[in-house]
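Structures incoming, each one as structure tokens.
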Structure I
Amino acid sequence: MCPKTLVIVNPESDRGRTKKRWTHINEALRAFFKEFDYEFTEKPFQAAEIARDAIKNGTELVIGIGGDGTLHEIANGFFENRVPINIDAALGIIPSGSGSDFSRSLHIPSDPHKALQVIAQSRSNLIDIGLARFYDHSGTEQERFFLNITDFGIGGEVVNRMNRRRAQGKPASYLKSLIATFIRYKNKQLKISIDGTELPEKEFMIGAIANGRIFGKGMKIAPEASLNDGLFDIVLIKGISLWEFGRNVRRIYTGSHLSHPKITLFRGKSIEVQPLDADKEVLIEMDGEQLGRLPATFDLCPLSIAVKGVLC
């Protein structure tokens, strides 16, 4: 018996290419599902509302078509008051974003037909999810779940730069934006606590709170991270020069960078991060979206959402 299925489509993902792909994706969907409903999003965070209402009304499988930001929204719709609405409801993914990094940790192919084979043939796997409490740009405290990775420091600045370029109709490569941001970026003095233990106060370029392994369109920032081990991988990178970065950037794509002397890996369930200089804004990026700033806390919620994919 086929599960009651809803497909949520972000037509503007991947710079509007998803809208053009929809006819092909729709045909592929009909090859795997006899019945399904679908809705297109029209505004930010609407996907969460659509998913939440659908699950409350008995939907068992929500398939997201878009990038990491779209999946971020849909995943938040699986919860109400921090509690899963239906722990048996599952998230399926057809990658259609500029990065689509979370799907890589689940070994989901980018081809829609092959992605649908994964959705149809793989069992639902419960995975961990992160809960972030932070401040938006108006100074209001916010709370969001995240599937993949949240980072603070230069990563937030990079996504902010990419958003500005897209708003101007310009291409926005993550790597090129990272290099451009790097040139003027000043490292941040931060106070970090992991599971109640304070780290020595230091300057950091970036800190990544990783549930998944990959961000930044293919960078394996946390190559050893697992989606179901009950722990975050916390990767902290001290200030490095542009020359050092150029020498080592390939290692981030291969996941061999953790041996660098300025990179430290921790594991934990609860992280608190505060900037030591309140006058210097430290941006955070969550599942590919620039949503706010520090101070923030990040808590792991073990085995709280079911996904269709391959865990290893």
Structure II
Amino acid sequence: MTKLLVTGGTGSFGETMVRSALGDKKISEIIVFSRDEKKQFELRQSIPDTKLKFIVGDVRDRDAVDDAIKGVDIVFHAAALKQVPTGEFFPMEMVKTNILGSSNIFAAAEQHGVKKVILLTTDKAVYPINAMGMSKAMVEKLMVARARQSAKTIFCAVRYGNVMASRGSVIPLFYDQIKAEKKLTITDPGMTRFLLSLEDAIELVKFAVVHGRQGDIFVKKSPAATIENIAEAMLNIFRSKVGTSVIGTREGEKLHETLVTAYELANAEDMGEYYRVVNIMNQDYDRYFKKGKKKGISGDHTSDKAKQLNVSEVESLLRSLDYIKKRT
């Protein structure tokens, strides 16, 4: 039987992961580790299951992490500060939670013999231009460094773009604006974002559980859409005539997102729906100098080059989300 720890377990991903894991008969216990007791209370009330255990604690606190991780087999590390504006105003908070907190998780996992740690990271870690992205890029490096020297614990990661309808994402914002009969605020009509459902994010993590090796980063080949098309789809779904208003790109925002760099793709394995970015390879220098390196996939995997969804396709995708179903 498997004992699971989900850090940040009361967030959008964490809650969905918990609900999914409860159906797995191989999992004997699921520990939700987070610092928000109110969200823990609400989750406990909505899922009264004896498999669930709740621990209030912060990843910044190594002692709390140690206590929570003892006896755990698999860790899903989702706890993080994720809002770009927060990082621009309070970058040290990103350092404390995202970098130092993750370091606590990695060290404790190895110390207590955890079998596998799966880090959740973001496309903003690729070519980072904001504090949040920079902090997550550093966490990826910490994960790979730990993987290089770990004998028993496997450290790997999943990297994804915008998770639709997650807290702080644009879809709940647009819904709130529609409900208040306000224009939908668009930063740049041509801005593109990858679109991933929470269910797809869960499947990506489960894929990493099965296939993850030391230092691997898994990426799902997600479709993308412009912010303008997402806004139009939301207006269509809720039959709203409020329209849109272009407010300009905010500080720290990219016009297009990158999920995998050309350099990473050269070392990546195409696994159908997913890329496996390989970060730890055998250093056969003799073979390297004599034969060179076989060229892999070329070019970055970016949101403007991914499959682009039109308004109708975005609308269909949004209608499949539980968040939308509950509000229509």
Using the calculated result 13.6, 37 for Rg and Dmax of the Cα atoms in Å, for residues 173-220 alone, pick out the matching structure from I, II.
I
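Computing FRET efficiency 1/(1 + (r/R0)^6) of positions 61 and 213 (r between Cβ atoms, R0 = 25 Å, to 0.05) gives 0.25 for which of I, II?
II
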Out of I, II, which structure matches 17.3, 59 when Rg and Dmax of the Cα atoms in Å, for residues 149-260 alone is calculated?
II
Can you say which of I, II returns -8500 when helix-only ellipticity at 222 nm (-39500 (n - 2.57) for each DSSP H run of 4 or more, over all residues; to 500) is computed?
I
Give the label, chosen from I, II, of the structure having the highest value of volume of the Cα convex hull per residue in Å³.
II
Identity of the structure behind 1.3 (criterion: distance in nm of label points 7 Å out along Cα→Cβ at positions 21 and 93, calculated), options I, II
I
If you rank structures I, II by relative contact order in percent (Cα under 8 Å, 6 or more apart), which sits at the top with the largest value?
I
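Just so you know, all these numbers are worked out from the coordinates, no wet-lab data involved. Predicted, not measured: the structure shown is a model, and the values here were computed from it. Cβ atoms are built from the backbone, for glycine too; each structure is taken alone.
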